[in-house]
1. Computing distance in nm of label points 7 Å out along Cα→Cβ at positions 9 and 57 for each of I, II, which one ends up highest?
2. Out of I, II, which one gives 45, 31, 21 for Cα extents along the principal axes in Å as computed from the coordinates?
3. I have -13000 for helix-only ellipticity at 222 nm (-39500 (n - 2.57) for each DSSP H run of 4 or more, over all residues; to 500), calculated from one of the structures I, II. Which structure is it?
4. Suppose Rg and Dmax of the Cα atoms in Å, for residues 17-88 alone works out to 14.7, 44; of I, II, which structure was it derived from?
5. Out of I, II, which one gives 28, 11, 5 for semi-axes √(5λ) of the Cα gyration tensor in Å, for residues 41-80 alone as computed from the coordinates?
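Bear in mind these aren't lab numbers, they're just calculated from the coordinates by the rules spelled out. As the structure is a computational prediction, the values presented were derived from the model and not from experiment. Cβ atoms are built from the backbone, for glycine too; each structure is taken alone.
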Structure I
């Protein structure tokens, strides 16, 4: 399985949340993201480090070691206008990651409800953990 990952799930993973289980799972062949998403993760990692009194350099190292493939914008540029049409008014910051998911025809992994009506397969961390058999609903 390949997925496009949003910033919130990557931040959760570096902070030790359940998202890290997905990053480590062998059923997940590749996790794609955009440079803008990775920049957002770097930015918020520093903010979170300050809030949680953690060393920022350690969190930035965790960001740098995320097992993600950063896809350059030209690879999904043809899908930007479609993504903008679907989600641009609701959240312009989500256009690029949606365009990536549309272009590569892969699910989007995010805990952001903005993707609920974006016309793509969308998983929250909980949904993806269930799909991978890592979490049992009960």
Structure II
């Protein structure tokens, strides 16, 4: 299983008038963790696009458990349980500084051929980088 952990410090501009992290920022945190995971395995979205493939989000689910606040350091854990095909499904858990679970979510991204706009398989080079996580 492919998994990764990323830390993010909450910036003031990410909070609402109540001092909580604004709910719409969690999907952005997911994206930071997802991008970091891809980078850690030796790939990038930029490389994906150079290979003629983009990865739009097809679905997003978020569950809010408890709030995060300005200047908290959050840990975002992301994992990909199933080996990707045309779709790649990510699961997220966000923890506060006390290591309490504050948020969960999942996204499904689709590999899309940039010329045709149709779903496609991931690039072979990408598959070779991740297959060791699923043996």
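1. I
2. Details: I: 40, 36, 25; II: 45, 31, 21.
Of the structures listed, the value fits II.
3. Working: I: -13000; II: -6000.
This figure was derived from I.
4. Values: I: 14.8, 42; II: 14.7, 44.
The structure behind it is II.
5. On the way: I: 28, 11, 5; II: 29, 15, 10.
Matching structure: I.
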